[in-house]
Structure P
Amino acid sequence: MKRVLFVCTGNTCRSPMAEAILTHMSKQKQFPLEVRSAGIYAVPGADISPQAKEVLTSEGIQTDHCAQRLDHELLEWADVILTMTLQHKNAILLESPSSDKKVYTLTEYITDDSFDIIDPYGSSVEVYRRCAEEIHQHLEDLIKKWSRE
């Protein structure tokens, strides 16, 4: 079973949406995965943003997410670490150079072209919805990629 860790800044928007969406998709497609998320600057125990929760709920995805800060134990646990931005990837590599064989931006891992997933923090539900749709599409491609392996 592959273990996937999503990383963003505060672990209240992008990475928890990615975690919840991929967990939901893997159950629907009966594709065995363990999925977690963390933030480089997360406040441990913080709730998922209300907008992210609203978007997930509207898609029939339930989450009781609490933010956690990225640490060495999570880096070791993960088989693959998918960041929301190149800045997140670089921050991980600065702190943990040994993670270089398993840390990628989400887009780089799927398309070989690294571009950032824009942070919706503080924006409207519609901006969160567009962010979630972008993440969802990348995760569909991710499952397809792994299904071919």
Structure Q
Amino acid sequence: MTGEPRRRAHAYLRAHHVMTLATQGSAGPWAAAVFYASDGFTLYFLSAPSTRHCIAIAANARVAATIQEDYADWPQIRGIQLEGTARELAGADAERARRLYGEKYPLLGNLAQAPAAITAALAKIRWYRLVPERLYFIDNSVGFGHRDEIIPGIPA
């Protein structure tokens, strides 16, 4: 596999903002849309630890996620499907996630200027990291049903 699918998938991750995170917990399967920031293929998100998806992550780190736009024309469909592990971060890892988030979402990069409601909400959240083990970059513009498999830990 050449590095081209990896470059396109990285660009896609940088250009988009929301992933649908799928978890499995004692209450069954669940999906939640969360904003993310990326560093390579590693995704960082924030959420309250009391949410159903974070409770599930605490019990079972295996997750799946998708990132896509809303398309009306099938040949335009592009997106990412992935599976991996997610975990709550602390200390320097959480600070790194906050910094990456601030770079992608400037409002969160300077909390002194953020609205009070955002500051209050951020006091209740935790930072999480999703490390994909396998992902697929779907791109119907290349051909209907075209997808490139990418294993992040294996160089292109």
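Taking 1.7 as the value of distance in nm of label points 7 Å out along Cα→Cβ at positions 23 and 47 derived from one of the structures shown (P, Q), identify that structure. Only structure P yields this read-out.
If mean count of other Cβ atoms within 10 Å over residues 71-78 is calculated from each of P, Q, which structure is the one that comes out at 14.0? For mean count of other Cβ atoms within 10 Å over residues 71-78, the value 14.0 is produced by structure P.
Looking across P, Q, the calculation of Rg and Dmax of the Cα atoms in Å, for residues 79-118 alone that yields 13.2, 36 traces back to Q. Ranked by mean projected area of the Cα convex hull in nm², structures P, Q are topped by Q, which has the highest value.
A value of -8000 for helix-only ellipticity at 222 nm (-39500 (n - 2.57) for each DSSP H run of 4 or more, over all residues; to 500), calculated from one of P, Q, originates in structure Q. If you line up P, Q by distance in nm of label points 7 Å out along Cα→Cβ at positions 87 and 103, the top spot, with the largest value, goes to Q.
Read-outs: derived from the displayed coordinates by stated rules, not from any lab. Values in this document were obtained by computation on a predicted structure and should not be read as measured data. Cβ atoms are built from the backbone, for glycine too; each structure is taken alone.
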